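Next up: some structures, all given as structure tokens.
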Structure P
Amino acid sequence: MNMQETAAIITGGASGLGAATARAFAAAGATVAIFDREAKAGAALAEELGGVFAEVDVSDEASVKAGIAAAHDAMGKINALVNCAGVAVAIKTLGRDGAHPLDVYRKVIDVNLVGTFNCIRLVSEVMAQNVPNDEGERGVIVNTASIAGFDGQKGQAAYGSSKAGVVGMALPVARDLAPMGIRVNTIAPGLFLTPMLMGLPDEAREQLAADVPFPKRLGRPEEYARLARFMVESAYLNAECVRLDGALRMQ
């Protein structure tokens with residue numbers, strides 16, 4: 001899909017990987033709609049990029065539907081979705097304070113896994129009405145998993161479960177949407193310089209970077225954005241999950 005013909009919704013687009021993707025897509029000629037809970041940052045970025053912002057809870061059906069309607073009204077069409085919205089916690093299954101709180105586990109699953117699928121199912125409904133391009137494409141979806149979905153660390157039972165679910169949906173959802181000309185791919189990032197890691201002391205970030213085989217540094221959000229753009233533009237890439245992690249395999 002040509003970037004200059006792309007009208008993309010980017011969830012979690014107010015910061016981190018989502019913001020980098022919104023900037024990269026807009027710079028390449030796409031129009032963008034940013035979905036996020038952070039209204040101030042999201043609206044400011046949308047204004048900067050000439051896009052649209054909607055305050056959206058990805059796990060809530062009505063909220064996502066309202067966001068999609070606003071995005072469609074503003075852009076005239078929706079033919080790309082990049083799911084970056086997510087939350088992370090670090091709680092052991094059984095720790096000093098007892099068993100992992102079930103409500104916290106459910107919240108992580110609800111946002112990261114259910115929220116991703118919620119956006120896919122509702123946006124694909126709109127994409128299916130698009131006129132196909134020369135490749136027969138009506139839409140492209142890029143989901144965000146994590147290497148924690150493959151080799152999660154201690155304290156990542158909730159997060160690892162949610163991201164493994166995102167990996168697991170890639171093929172069946174791609175098969176479901178193939179007859180409509182909608183492709184689905186997934187990125188599994190490693191350790192990236194997102195707001196969560198930026199809050200760590202320099203020494204802690206350096207220690208994390210030292211575990212990466214090559215290059216020995218944390219990932220840059222712009223690198224995620226370049227891969228997301230490649231997935232949108234590459235018509236033959238479908239149902240794939242790509243690790244973007246400098247060959248890191250978590251201990």
Structure Q
Amino acid sequence: MNIDDSKIKQNLQELIETKDFVQHISVDCAIFGFHEGILKILLLKYHDLDLWALPGGFVFNDEDLREAASRVLHERTHLSDIFLEQFHTFGRISRTENNVHRTLLKNKNIEVPDDHWIFQRFITVGYCSLIDFTLVNTFPDAFNESCAWFEVTNLPSMAFDHERIISTGLEYLRKNIDTQIVASNLLPEKFTMKELQTVYETVLGEKFRRNNFQRKILALNSLERLEKLFDGSANKAPYLYKFAEKK
């Protein structure tokens with residue numbers, strides 16, 4: 001998706017002229033992606049800058065925070081119908097000292113007063129999600145030249161404090177993995193214990209003994225055991241499971 005320079009400049013001009021945003025508040029979305037034992041994070045690259053960032057943006061006066069997060073995510077990436085959960089608020093004074101917007105506007109020869117709202121301090125509310133990154137198509141928008149998935153252990157140079165946001169989001173994901181796995185739709189409706197264990201091991205970054213993992217998971221009473229999976233191999237057929245309906 002190629003966006004010409006005049007279109008980029010026009011969108012930036014419209015952004016800075018908008019007076020309908022809540023002052024000093026933004027949202028950032030940490031979208032974690034899982035597939036076949038790999039955990040990644042979705043990032044956007046700014047035009048003309050060798051910096052990457054989380055999908056994020058500002059909050060309109062007439063919308064809820066959750067609505068803003070969903071709207072911003074769709075505008076930045078075209079992702080929709082994604083389960084988003086608020087996980088942390090980031091308010092360090094230093095988080096916007098290195099303001100990327102100032103450099104971006106300067107590169108496009110757009111003059112903005114130093115006291116403009118876009119250069120002021122912003123507190124951002126983080127939302128996270130866990131999805132299968134092979135099942136979605138993402139697109140850059142007018143403010144970014146590309147979208148890409150990066151392994152969480154190998155991040156590029158990041159804008160603002162987004163590396164800290166990713167780290168905090170991953171910590172939240174790990175602490176709430178039991179509910180996040182259910183909400184993420186990462187697994188098919190019926191799955192084996194081995195498939196579930198792979199997800200846990202990838203997100204948590206550690207290995208489990210098969211029997212210990214099975215005892216831990218079954219003790220949560222969140223699974224319903226189904227028929228065995230007979231695939232014609234000589235190996236012992238494993239049971240299939242599904243997540244139990246909430247009572």
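Only the coordinates and a few stated rules stand behind these numbers; no lab work does. Computed from a prediction, not measured in an experiment: that's the story for all the values here. Cβ atoms are built from the backbone, for glycine too; each structure is taken alone.
Points to keep in mind about this one:
- Comparing distance in nm of label points 7 Å out along Cα→Cβ at positions 118 and 198 across structures P, Q, the highest value is found for Q.
- When Rg and Dmax of the Cα atoms in Å is computed across structures P, Q, the figure 17.5, 59 traces back to P.
- Structure responsible for 0.30, with FRET efficiency 1/(1 + (r/R0)^6) of positions 110 and 150 (r between Cβ atoms, R0 = 25 Å, to 0.05) calculated and labels P, Q on offer: Q
- Structure with the greatest value (metric relative contact order in percent (Cα under 8 Å, 6 or more apart), set P, Q): Q
- Computed 0.85 for FRET efficiency 1/(1 + (r/R0)^6) of positions 78 and 174 (r between Cβ atoms, R0 = 25 Å, to 0.05) - originating structure among P, Q: P
- Origin of the derived value -9500 (helix-only ellipticity at 222 nm (-39500 (n - 2.57) for each DSSP H run of 4 or more, over all residues; to 500); candidates P, Q): Q
- The greatest value of distance in nm of label points 7 Å out along Cα→Cβ at positions 22 and 214 among structures P, Q is that of Q.
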